[in-house]
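See the structures that follow.
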Structure 1
Amino acid sequence: MNPRIDSLHPYPFEKLRALVAGITPNPDLEPLSLGIGEPQHPPPQAAIDALVSAVGDVAHYPATLGRASLRGAIGDWLTTRFALKQLDPDSQVLPVTGTREALFAIVQALVESERDIAMPNPFYQIYEGAALMAGATPVYLPATADNDFKPMGDGIVDFDRLAMMFICTPGNPSGKVYSQDELQQLIRLAHKHDFILVSDECYSEIYRDEAPVGLLQAAAAMGLDDYSHCLAVGSLSKRSNLPGLRSGYMAGDAALLSRFSRYRTYHGCAMPGHHQAASEAAWGDETHVAENRRLYRIKFDRAYELLGDYLDEQPPAAGFYLWPRVPGGDDEGFTRFLLETQNLRVLPGRYLGREVDGLNPGQGHFRAALVSSPDTTETALIRLKTALDAWSSHP
């Protein structure tokens, strides 16, 4: 048995199940959940049609590199969306079976054991699991209001021990977006100290007003068209409401992607042909993405009308999460109370973070995903306000 498996922490939703075990939800209310970030908007019909039309491709082994046409579609989208002057789809783009696969596997392929991997805290737990399974040491960077939820590693990271740094922009759960200047500061650090900078950008298309800057865009603006030391990851799960398709990309430094591709040849994560066909169709269409953003704006506007007393002054720049503080700070207690009284699930913020030096930056928050239809979300938000008002009045 690989002893590193024993170092993996329970997943947040496993902790949530244990927390609410024994709770009897209010039987007079239909169960609703704001707990999981699984988009419920309709997927693009063009992608569904392409998936069905190409289903015969299950009779063929797919190539690890994916079809040239899919790499081209992703490359065209990246070039347009992030204002890139040049991007070689044959060497600087790699289709992956969702961001989870790419984020976990890139660590196994490229990081030596006994090195450090930096990550935001709170975080997507795959970053940590990947580090632990590779024998690396996670370095947790607190993402708090003090740094606008965008940690840069100052004063915490020993950059000379660092093999890789994960950033998440737009952030999960904060929705904060790194500026081009901040990204370029990190790129300079990566070059100076020779570490790999991996930007998780799976929420990049769920923005409110201004499209977030991406890592490759920041590199290109510096004249780094080879994207040295830089890898960006994105997917169709959030952008196109296709989480079950397991389709995304990793793009950037060709030398790093070449080594990663060799690893994936053995790892066996080639995307099925009919999924590639559906992906091409999705990457080639922006109409459904604009509609997606419109629906999220409606829901965030309603959230701020109902819950303004419990939220930051302004909605998050991007993403689809609320990240409020719990009155009194007991995120676990409030989660249980919410389920018991309103039959509504959220995720305690502490389950997304790690305690370091006595502080878990997620503790005292909860995460609510506004992923259902506007009508269902409104019902959930009304229940959430009722619970917050009642909780706030507790002695």
Structure 2
Amino acid sequence: MLNDPFTYQAGVLSCEGVALDSIATEFGTPTYVYAKHGILSRFSAYENALSGLPHRICYSVKANSNLAILAVLAKQGAGFDIVSGGELFRVIQAGGDPRSVVFSGVGKTPEEIRFALEQRIHSFNCESESEIEWISKIATELGQTASIAIRVNPDVDAVTHPYISTGLREHKFGVDIHAAEATYTRAAQLPGLAIEGVSCHIGSQLLDPDPLLQAAGKVIELVKRLRALNLPIRYLDLGGGLGVPYRPGDRAAPVNTFIERLRPKLEGLNLTLMLEPGRSVVAESGVLLARVLLVKRNGEKNFVIVDAAMNDLIRPALYQAHHEIVPVRQCGHESHFRADVVGPVCETGDFFARGRELPAVKPGDLLAIRTAGAYGFVLSSNYNSRPRPCEVLVDGNDVHIARRREQFADLIRGESA
């Protein structure tokens, strides 16, 4: 069981050794707070579980792409899974090795492919024959050989939110596993390509690893068939997807449990296993700090209005996602009430919780929105012309500003009247 980096110390919620109210005083609110050692412990859980297996862990940059977090993981030897040229640029700026980068995604542009090849990335996870042809053409023009895997769609139901499920035939991702051998055979005839891997990713926030293991079994059988066709498949990319407990009653399978169940399937295959965890590395090591602006009552409903909004954390509005919301300062024998926690944005969908049982908070109180380290700031926007929050990284007793708070001038950068 991994330690929670956010605990109450003398009645104040703290991140590692730093009280969150002191962070709010210094940096204001809303503010994302990340725990460095929490992130490292969760990354290390993968490394430890995979000990003895040829492997590469490629952190999924889309989960949280702040340079400070990428730099922490790069120093630990992480690889990176990217889905855009911009994410590759971020990895390089953070000190990551392009040779450790896997480029996934269904809509890579020719410009992004060229940039990735020029940076000598490890490989591409290809999702269509047209994309494979583009990579072949550009690699040949550059006099390079691009290592590719084809992302196959194993038609396995991830049993997760429909917006983050990717492994069924009805989804836009990947190549139907039943057509994969023909696609691989055609790709092998193109110049500038090294056909070396098989990839799949069925979705994210999987609390039960059974769908992942089912997909792995199907893909491993495909590897055997491809090798029988004399294709030199040497790595297997199973993507990411392991979930985290957003609700108190959630039970996520530990990483080592998933890996121990996977190991027997890989025995004797001489494959390098590649995994692309994102959420399970950073989600639990982040909170969004918000301050209560006012408490109001409309009819029978109570509303706690905070200074954070859906433009800062859109998951509740977009996915109907649950985030625990807790007071930064505990109060003994406090009364409770039921309320919606909402932001100032001019949308009914601007909420963090509905009908939530909360302590009787008052204006000025600080709240922490938990498990916000993944798909938080990366999905933020300037909707309603709201400057985006700052981000800080806590390292023991030290606090480093990872991104300054935007100012009004940042809202119009690049615009002209």
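Sorting 1, 2 by relative contact order in percent (Cα under 8 Å, 6 or more apart) from high to low puts 1 first, with the largest value.
Between structures 1, 2, the calculation of distance in nm of label points 7 Å out along Cα→Cβ at positions 152 and 312 yields its largest number for 2. For helix-only ellipticity at 222 nm (-39500 (n - 2.57) for each DSSP H run of 4 or more, over all residues; to 500), the calculated result is -8000, so let me know which of 1, 2 that is. Working through the options, I get structure 2. In terms of mean projected area of the Cα convex hull in nm², for residues 296-367 alone, the structure with the greatest value among 1, 2 is 1. Supply the structure label, taken from 1, 2, corresponding to mean count of other Cβ atoms within 10 Å over residues 80-87 with the calculated value 22.5. Answer for the origin of the read-out: 2. Looking at FRET efficiency 1/(1 + (r/R0)^6) of positions 88 and 112 (r between Cβ atoms, R0 = 25 Å, to 0.05), point out which structure of 1, 2 has the largest value. With respect to FRET efficiency 1/(1 + (r/R0)^6) of positions 88 and 112 (r between Cβ atoms, R0 = 25 Å, to 0.05), the highest-scoring structure among 1, 2 is 2. Each of 1, 2 could give semi-axes √(5λ) of the Cα gyration tensor in Å, for residues 248-343 alone, but the derived value 41, 15, 12 comes from 2. Tell me which structure, out of 1, 2, gives 0.30 once FRET efficiency 1/(1 + (r/R0)^6) of positions 8 and 224 (r between Cβ atoms, R0 = 30 Å, to 0.05) is calculated. Label of the originating structure: 1.
Throughout, read-outs are computed from the coordinates displayed, never taken from laboratory work. Quick caveat: nothing in here was measured; it's all calculated off a predicted structure. Cβ atoms are built from the backbone, for glycine too; each structure is taken alone.
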